1. To which of P, Q does the computed value 21.5 (mean count of other Cβ atoms within 10 Å over residues 246-253) belong?
2. A value of 15, 38, 31, 11, 4, 0 was computed for P(r) over Cα pairs in 10 Å bins from 0, in percent, for residues 6-101 alone; which of P, Q is the source structure?
3. If we compute FRET efficiency 1/(1 + (r/R0)^6) of positions 22 and 94 (r between Cβ atoms, R0 = 41 Å, to 0.05) for structures P, Q, which one ends up with the highest value?
4. When FRET efficiency 1/(1 + (r/R0)^6) of positions 46 and 158 (r between Cβ atoms, R0 = 25 Å, to 0.05) is calculated, the result is 0.00; to which of the structures P, Q does this value belong?
5. Starting from the value 4.0: which structure in P, Q was distance in nm of label points 7 Å out along Cα→Cβ at positions 38 and 206 calculated from?
6. To test your reading of the models, identify which of P, Q gives -11500 for helix-only ellipticity at 222 nm (-39500 (n - 2.57) for each DSSP H run of 4 or more, over all residues; to 500) when calculated.
7. Which of P, Q yields 1.00 for FRET efficiency 1/(1 + (r/R0)^6) of positions 118 and 182 (r between Cβ atoms, R0 = 35 Å, to 0.05), as computed?
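What follows is calculated from the coordinates using simple rules that are stated; it is not laboratory data. Quick caveat: nothing in here was measured; it's all calculated off a predicted structure. Cβ atoms are built from the backbone, for glycine too; each structure is taken alone.
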Structure P
Amino acid sequence: MRIRAHNREFLDSINDNLGTALGFKKRTGQFLSRQPAIIVFVPLKINPKWIPESQLIPEKLEGPDGLWCMLDVVQGGEAESEKEVPEAANELVEKLRGWDDQVWCGSQVSHWVNEAIGKYSVGTLGAFARKRSDGTLGFLTNQHVGIEPGKKLFHPVPWGTHLGTTEKVIEFVEDQEWYGPWVDEPNAFVRVDCAFVRLASTFNQADINPQMMGVGQLGPVKNISLDDMSIIGQRVLRVGRTTGLRRGTIVAFGYEYIDEMDECFYTDLLIVGDDGVPFSTRGDSGSLIVLDTPQLNPVGLLWGGLQEKLRTGYSQEKWTYGIALSRVMDALEIDLISTL
């Protein structure tokens, strides 16, 4: 991350750069190496033979204090129009959307957008949690699901049961606050997008199931260290109200892009779904990202994907974005619970 920040001007000058991330070097026709690299995503990757010398990029980048790492170019997705991902239609998602007699990790939550005209929005309950200060019981989801303090959330629809009231939200954090003082770019923010929703006093706690529906009891949260690249390449899964259970792979960390307003944004996890199937779509926001192992360690909170707009005229296809869960918990001052 220090090397990337040191070379910001150069990286931004690369034609059609869709963003950069931290990962491992990949050589044509070979498996992913274990050689750390800064990855530059472009809409089209071609043989260097056909590129003018002035546009070629070096194999290595140097940073401060004698640091250096490899540089890799990877073809990302370019989409001019967004393709709809259909909702799943199976027993699991029917239960997530309100057909079960309990509320689980992965269940549907909703809020009124405009009650007068019957407009509402849906999202996903990530996990149940307690405040560290006083043990208040509630749940974790996205800011754009919980909206703002005082917002009422319901299960499964706004004319259903009052599930909780949003107590704390965080949408953006300055980069140096999230990653440390050595990553401090002007007008740069981390998309955190998280919310803690206090459980309604009228809601019967016997109707809560803190397991992830269709998966099982969650293990301890796994911390993602900035000094350790072991999270890259890990298999993960998630459960959300729109597409149910999906599996994928964490392909990069610290994804950075510049939006149409020339502001810099980061997100921790970049995930690609199995077999070209998107890892998430609308309504899956707020899902917990869990290591696909018997331990089921939560590692992240999903906040977006499906062709997010990154730069003017470009958007990425079939990518999902998440934020490191341990940092989210510290920011909201909560702890996940696996049993009541």
Structure Q
Amino acid sequence: MQTITGGQKLVAIGGGTGLSTMLAGLKQLVGKTDDELWIDSLSAIVTVSDDGGSSGRLRDELQMLPPGDIRNCMIALSEDANLISRLFRHRFRGDGELGGHSFGNLFLAALTEVTGDFTEAIRLSSEVIASKGHIFPATLSDVRLVAELEDGSIVRGETQISASKVPIRRLHLEPEQCLPLPQALNAIRVADIITVGPGSLYTSILPNLLVAKVARVIGESSATKIFVSNLMTQPGETDGYTAREHLEAVRKYAPEIHFDFVVVNNRRITSEQAERYAAEGAYQIGIDEAIDDALDQTTEVMRANLLYEGEKVRHHSNRLAQVVLNCRKQALSHATVAV
């Protein structure tokens, strides 16, 4: 059998802690040509619906897109030892006007005003911080998340949606007809691997897929498509959800996308972690679920120990990145056998 080798073009879609955690692992594989498969080009498509914290304040005061998730992705893609990377993480203390603001957010805001172009500000900031990938906002439109809840009420804004304790019946963007960046669509079209998740289902993952054309172009792509399951439920967003229900929600909003693989953690969190998270209303998912029963025969479940060894329940960046490449290897192996 022929051995398949070479650099891969990878597009990761999401937002929040989940996306930046995965990017931190994927960047280690960029240009690692001594491996059988390695990443030649790494791109991230990031949600821009945040309306809380430093990002929300800058959004309201300067009428700019929220920079927080994008800043986190830039930091994740930078060299960790770089002083500038540490500077971008710095958050000002105190109760004054600077209090709570991240330096990275302010830097992006300043560059946006200087250049007059948010995407150019991202590109220049990525150069300064030595990022090992390309970052695209999901849209340049001033979008807000709107959720219709099961009790019929309407909630607007990511912060309010996350704070709500009522299940979500329907999610949409306002305005609904927002357009993606052509560069983001091009990255999807030429990708060898596309990942969706992990991240907050309704406020980090789905907002990207609700942008016009994005789900369709992903569905048309010949890339290996991978859904990365979350580790825990999220209070106020996915209370009571199983890993299967996370995937079904994505299918509901983006039926055009067929995933070749679903990546699920198979290691149980500690009893201390379970107790601490349960006090906040969060529970582990995916461990005892027969997710395979909900999938068709062309979607495979990849289970692995993906837990980071720490107090917080997080994905292990490097393990997750390696599993993503293993999915691609398996897909290529299947294609070779078929030929």
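1. Matching structure: P.
2. The value was obtained from structure Q.
3. Q
4. Clearly, the read-out refers to P.
5. Structure Q accounts for this read-out.
6. Q
7. Value 1.00 for FRET efficiency 1/(1 + (r/R0)^6) of positions 118 and 182 (r between Cβ atoms, R0 = 35 Å, to 0.05) corresponds to Q out of P, Q.
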